[in-house]
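Below you'll find a set of structures to go through.
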Structure 1
Amino acid sequence: MRAYQGCDIGKVRTENQDSVRAEAFPDGVLALVCDGMGGMQNGSAASKIAICSAEEKFRAEYREGMPAEEICELLRRCAAEANQKVYQAAVHSSVPSRMGTTLVGAFARDDVCCLVNVGDSRAYLIGSEGAAHQLTTDHTVVQLLYQKGVITADMRATHERRNELMRAIGVQSRVLSDTQSFPLKGDEQILLCSDGFYGMVNDQKIAEIIRETDPAHIPERCIEAANEAGGKDNISVILLTQR
């Protein structure tokens, strides 16, 4: 399993508050994307603290050949650890203010993938037919409104509350994360990204990029596409693939 990653400030923001990390293990790859929030330096600090603490926790507790259900529980503990570290950083800050971050993470082997997510950074499955299927559920107000039937799917992208998160790392002393695992076929790929990417590039365009681009260049092409569409936010992408 290989990982290709990219992270860009975009065309509007003055600071990059996203953080990405991909780490190789003997039998798989751990990939993490965090999108910080809380104003300038706090958002950047939150994403860095979260991604470092989650990776350290995983590396300390993972063992080769661990079953998928145990990996999911480990990823849940990683999210909890990240939450505590960011929350404590905010509590002890000399200038107390809001600090938080999203987190989406994957541990992928050749035949299985395990996911964890908090917030609205996403994981997509890129199937053998080249289509992009969203795997994670956004923890946002608009997603809740959609699930309740108040708004349509198309309204989510333009709704005035589309940027309001229901869950985030570091905002409260505890956090609820979603985890899942599923089998991987040899030609399937996983794409992790922040909303600065999928907010600028729709699912059809994502699939087109995947189909037409060499895997090693997909993060670069994704960033280019998001910037071509306006680059209104920081842009982060990690591709997990066997190619």
Structure 2
Amino acid sequence: MKILITNDDGVFAPALPKLIRWAQAYGEVIAVAPKVEQSGKSHAIDFMHPQEIKQVEIAPDLIAWSMDSTPADCVRFALDQLGRDFDLIISGINRGYNLGGDIVYSGTVGAIFEGIRQGIPGIALSGFPTTHIDAIGHLDRVMDFILQNDLLKVNPLYNVNIPPEAGEIRITKQGGIYFTDRFVSIGNDLYVQEGEPDIGDLSDASVDVAAVHSGYISITPLSASRTEMTVFKSLQKQLG
């Protein structure tokens, strides 16, 4: 298996070398990650400016490509310049959960959306902000579950969130808005965005937010299509 790894926390994120070394047990690994943190950049690309792209040492005897752009652009560069024969894209491990409707903002998830746009399946990985590196210890179990159940043949994109005390694996659906956000004035016409998780009802562990905050590993199948197929089929039948 040939694996492309990226993230949105940056090429020097502490979790990246550990993720690369873990993935090497499954095949050949190439890593291309943003030069600086790109959290919240979703599926953005930059075709307006020149971009610095070079190889850097991120750990002893471990080289990755650094790109001064977004996670989606990292995938675009890898597929265009390093070969299109990747079997899988792994994005993460993100420092913080990507849950509910807020995954639309995620650069971690945006990277695998870019991959499937070009025909490469992907897995986005996220963990609790202060313990996300420890999630590495659960990845064999996650990958075994994915491979043994042929999940990538059923659907090419999955969003995985791993809590600190990770229990059973649950197949989940995307929940609603996860963060309550607000703009806070800090003076001189400057504002910052602040917010906190809105966990809500934990009774339905089929929802990603509830599952993770109940201690389950959440695996959510995703779709990159923006077409509402039920409406499309209905209107096609009605209007021709």
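Identify the structure, out of 1, 2, from whose coordinates P(r) over Cα pairs in 10 Å bins from 0, in percent, for residues 12-75 alone was calculated to give 20, 44, 24, 12, 1. Don't skip to the end; give the middle numbers.
Values: 1: 20, 44, 24, 12, 1; 2: 21, 50, 25, 3.
Answer for the origin of the read-out: 1.
Given a value of 1.1 for distance in nm of label points 7 Å out along Cα→Cβ at positions 156 and 180, calculated from one of 1, 2, which structure does it belong to?
1
Work out volume of the Cα convex hull per residue in Å³ for each of structures 1, 2, then name the structure with the largest result.
When volume of the Cα convex hull per residue in Å³ is computed for each of 1, 2, structure 2 gives the biggest number.
Quick check for you: by distance in nm of label points 7 Å out along Cα→Cβ at positions 132 and 204, which of 1, 2 is greatest? Mind dumping the intermediate values first?
On the way: 1: 1.3; 2: 2.7.
Evaluating distance in nm of label points 7 Å out along Cα→Cβ at positions 132 and 204 on every structure, the highest lands on 2.
When distance in nm of label points 7 Å out along Cα→Cβ at positions 36 and 140 is compared over structures 1, 2, which one is greatest? Working shown, then result.
Working: 1: 2.2; 2: 3.9.
Between 1, 2, the highest calculated value is found for 2.
When relative contact order in percent (Cα under 8 Å, 6 or more apart) is compared over structures 1, 2, which one is greatest?
Comparing 1, 2, the top value of relative contact order in percent (Cα under 8 Å, 6 or more apart) belongs to 1.
Can you say which of 1, 2 returns -7000 when helix-only ellipticity at 222 nm (-39500 (n - 2.57) for each DSSP H run of 4 or more, over all residues; to 500) is computed?
Considering all the candidates, the number was obtained from 2.
Bear in mind that the values in this text are calculations on the coordinates, not laboratory data. For clarity, every value in this text was computed on a predicted model and none was experimentally measured. Cβ atoms are built from the backbone, for glycine too; each structure is taken alone.
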